[in-house]
1. For relative contact order in percent (Cα under 8 Å, 6 or more apart), which structure out of P, Q has the highest calculated value?
2. Between P, Q, which one scores greatest on mean projected area of the Cα convex hull in nm²?
3. Which of the displayed structures (P, Q) returns the greatest value of distance in nm of label points 7 Å out along Cα→Cβ at positions 176 and 264 on calculation?
4. Using the calculated result -8000 for helix-only ellipticity at 222 nm (-39500 (n - 2.57) for each DSSP H run of 4 or more, over all residues; to 500), pick out the matching structure from P, Q.
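What follows draws every value from the coordinates through simple rules; no lab data is involved. This one's a predicted model, so the numbers in the text were calculated from it and none came from an experiment. Cβ atoms are built from the backbone, for glycine too; each structure is taken alone.
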Structure P
Amino acid sequence: MKNETFFNHIKDQENHDLEHQKILDLTVCNNLAECIYISDPHTYDILYANNTFIKKYGNLIGQKCHKALQGLDAPCPFCTNNFIMGENQGKPHTREYKNLIDQRWYRCVDKAIPWIDGRIVRCEMFIDINDVKETEKKLLHRIQFETLITSISTQFINLPQEKIDQGINMALKKIGGFAEADRSYVFLFYEKNGTRMDNTHEWCVDGIDPQIDNLKDLKPDLVTPWWIDKLRRFEYIYIPSVDNLKANNYAEKRILQAQNIKSLVVVPMVYGKSLIGFLGFDFVRSEKSLLSKEIIGLLRIVGDIFANALEHKKAYQALRKSEKRFRRITENMLDMISQLNVNGVFEYASPSHQSNLGYQPKDLIGKSIIDFLHPDDINTMKNAIQGVIQTSIPGKIEFRLRHINGDHMWMESNINVDTEKGEIAGIIFCTRNINQRKQFEKEMASLDRLNLIGEMAAGIGHEIRNPMTTIRGFLQILKNKNGCVQYEDYFDIMIDELDRANSIITEFLSLTKNKPIDLQVSNLNHIIKSIFPLIQADAMLLDKYIELELHDIRDIPLNEKEIRQLLLNLVKNGIESMDSSGKITIKTFADKQDVILSVKDEGKGIETSLLDKLGTPFFTTKDNGTGLGLAVCYSIAARHKASIEVETGSSGTTFLVRFKY
């Protein structure tokens, strides 16, 4: 606004007496806080500089602008004379550039104006925007770091327990590389009260010596007393310069200098209320003197992710150990023992079959085990039997047998051959009913994942909201700029969507909680129309289309934010299921007293075997899916006392949300 006021003032004075104009213009210039100078566009001589300019750079009048301001012997290659002279005379030209002398960013506004002797000169006003540029750079870096951490946490959610260590090593490489560290590592405490520790995981950049083999069975209270004392208070450690450590940190300084470490940051790994270890990053080749608290906060989240993964692994191993001990105790009590001939026909069945499956042994003798198998397990059983017969090597198999009541029960069998005089006489099955264990493992896996994503979301939710708040603030500022008035509607949409995203984070944290929601009587069609431009834009970017078929429906109690989220999730799933030129049809209609929202796509449909799993948290068929989209939809529907029905086939899938009020 100041730039426009200054140049408009010059324009207003162009019809006045030149001497009078000079006095007025220069008075305006000298009272502005921005730097202003005027130069000859042909000789590049500086003709005038205001007080702010002189205070910052000294009196440079008479010098060449390119030499005085940029240190160049020839005119600047980015000189704007061509943009403000000729047919562009009188039009301001705005640009941003980095000064070659002080290496700071500036925003410049240039314009050709008449000088007091009648010639046309170049007037430039500029302000220092270096701090803004640095803030933008830091914000982008933090957002990229948050994205990396989110990706890593998602990988850990779906990572098998036996691959936890491999996952940690891979994460150390990714995060260490992003942080420009030379070495990243994990130490874990063991024995009572953490009196000893081991370096258990490590990644090093090429050319940096690993230390993992040298840092085993250490006594932390003796090796790094100050360090460990801070960690036990759940505090992080950031040493910008190891050489500058104080005398009371002699033990730490000595051991760090022995490894050529110049800077480092260490964050505690906490599980529950216990310190189980720490995550560290060493900088060997150069000091890391500027590491923000926000970045360290994100590293603490990584430490929490590692801690949860390692503790879950420990619990899993303890469970497996307990299970093995339990099996040894009970293997001769409840297990089913049976002998089949080489064709899979029962020749013997122990009495325990009745307590497990409801069949008396005599009901099984002479019948094929295939007759009792779940159809999906028949080939697996045939291959297992054939493999044991061919190799005479004992095997193990999990499968489902039909109970006398018609239900299929999960079984686990150790299979071995029974030989007589070197010939295979039959096959011995030692079978255990693992139906409850299967159900338990399924529930535990779901709970572990839900707990892990909940802890991750609780930690990173705050970090995501911070940049969102900054973006919202800048959007509100831009909205009120004169040059942006024509885009006011778009700014309103963006601000609304940021507010909705913030609300989604809150809802995500309580995905599994039965909490009350604020329902307001509203019309579903109005909500769909308000969000349609956003949905349509997303679809068109992917060469897909949205069609609305909105019929007259009655008003019902709705939570607008949740319904928008439900609709966005269903449309997004539909878009991702289709090829180019596909169409999504959003339809509303009434079915007696029910209000129906229908979202139909033209994809390939959903496999029948997967329909029962829809809405299960973390279940997904997408390579990069989280398995939360439909789970959120089902949760929203439940809070609205609505149900979701699915109709699918080779021509596409339709999700019908039935509101019953």
Structure Q
Amino acid sequence: MTSADQLTGGWAPDQQAKDDANLTRFLAWLAETGRGEFADYHALWQASVDDLGWFWDAVWHYFDIQAATPPTSALGDADMPGAQWFPGATLNYVSQIVRHATADRPAMVVAGEDGSTEWSWDRLLGETAAFAAYLRGVGVVPGDRVVGYLPNVGEAVVAFLGAASVGATWAVCNQDLAVGGVVARLGQLEPKVLVASDGSVYAGKRRDRHAELTDIRSQLPTLVATVVVPRLGQPIDDTIPWAEVLERGSEAELDVTPVPFDHPLWVLFSSGTTGTPKGIVHGHGGVLLEHVKYLDLQLDLKPEDRFLWQSSTSWMMWNLLVSGLLVGSTIVLYDGSPTHGRTDYLWQVVAEHGVTVVGAGAGYWLACAKEELQPGREFALDALRAVGSTGSPLPASGFRWLQEGLGRAVPVISMSGGTDVVTAFIGGTPLVPIRAGELNAICLGVAAQAWGDGGRSVTGQAGELVVTKPMPSMPVHFWNDEDGEKYRSAYFDKYPGVWCHGDWITITDRDSVVVHGRSDATLNRGGVRMGSAEIYNAVEGMAEIQDCLVVGVELDDGGYWMPLFVACADGVEFGEDLRSRIVDAVRTGASPRHVPDDVIAVPGIPRTMTGKRLEIPIKRILLGANASDVLTPSAVDRPELLAEFEGHARA
């Protein structure tokens, strides 16, 4: 192991790492095919945004995208929203996966708290063929919707691939979502087929979902069939068992239907915290191109890799994980609690299955860091070569702990993107050094900038994250948004024709990026703006603090109130000494200008079902709004906590 004083959280590629990088081969191919020679990553990035058509055409040919009919060009109309990518092309996302089938390694490892199973490529594609044949048999045609109420099991991947094979549109909700939240999402799609499991195993408990499934089905009147995966092994009346689907289609060949480039592949959903969740529709071609680019050229996944990202099926990272199949990697699904029995349980899973690239939300890594865990000593993690982080900004201390905990200087790849584009705008390249606390590069083909006041690009100072040119994986449209108004207002109202993502970032003079948090949650005291992430980074490192939330509230009398809510760790009592130490941590670790006006102890911090803080809804509650008017309870993990914040309202 490397000594702790040599582990800074940073990383720089040596010559071997550069030679082995997928991106190095891409650069060589560009030169060999007369497409251009580039001195380094930054030169390639600049070319990729200067000429989007050139870049994405190169991606298409480099990855040898299989199309039933070829496109007439790479990019037609480039205006946003509504850019036209690869007009005339017909293809299918699944076709790119099938070509990687091999007997040399498994397609998937499906792990859970109660055991694990390796899925061969023959099994994955055989079950996909059987399910696709079943869907056609019950009348599913291109454009119909097939939906899931499923944990992170192998059958969820099969159901998605089977639906995509026939040109149906997929959507899925994890079983931790309340019935109302499931219906609010899947119901608007008017699905024809539902695939569900009878329950799940999570945190050591068998969680029976018979009653919830019955309730959900009663509120989806368009269903013609429900297929049940026996996670707990209990039959459910008036449904089709998964085994029967496989038996009916045991002789079926996988028949993949070509569809137009922007034909809906899946619908992802916004958090739904402030109303009906918005259905975000992505197309086959856009997802296919963006994901092969990100996973191969940015994350540097290789066919021999085992790739795990700790995620529920409701989070976009599940979709990105499944797309590991597009580049031939073995994907590792983990269905269970990452802290089952002990905080470092996920590391045990990584070790047991020889994972080479692992990712999780920043919150999990910080929970490990707070306990000063040493997974590199506890588990055999020699195969692990990279760690990813997303969901919220990972502070420099998190980078350092990951290396200290592993005992060696692995690259820590912090990425920032969103459900909106089902990928990353920023973060990940094996050719550029990483500095702790920073995302090392803007991704290829992403014309991202930080805009300051007046809509001007700024470097070295914080600004709005904008994307000035289209990306293939931007939404095709929102569901039930016929005139496109919801789509335009979500991203293009502030700067017409420019995507405004709502993050507050700084692009450094090294072209790396620091993410400060959501721009609509930026703290602005006396005209000095600071992202909430800086406050969290300063406070969450304290062993006494389990979670926290800070907001800046503009009061009717012109005043500005900045409370910091803290949830103490088990067994810790909040008092004046702890309050003073929290204030000192903010003063020294973030900014003396942004010391909170009040530090308020609360029983817990409510979050969205995907772990995001509820800064804006809480701010509205503190201004006097009723929680029921600004939040949908089914979209909140612990809605009972909201009453605590109503008690602190200033109006």
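1. Result for relative contact order in percent (Cα under 8 Å, 6 or more apart) over P, Q: largest is Q.
2. Ranking P, Q on mean projected area of the Cα convex hull in nm², first place is P.
3. For this comparison of distance in nm of label points 7 Å out along Cα→Cβ at positions 176 and 264, the top structure is Q.
4. Label of the source structure: Q.
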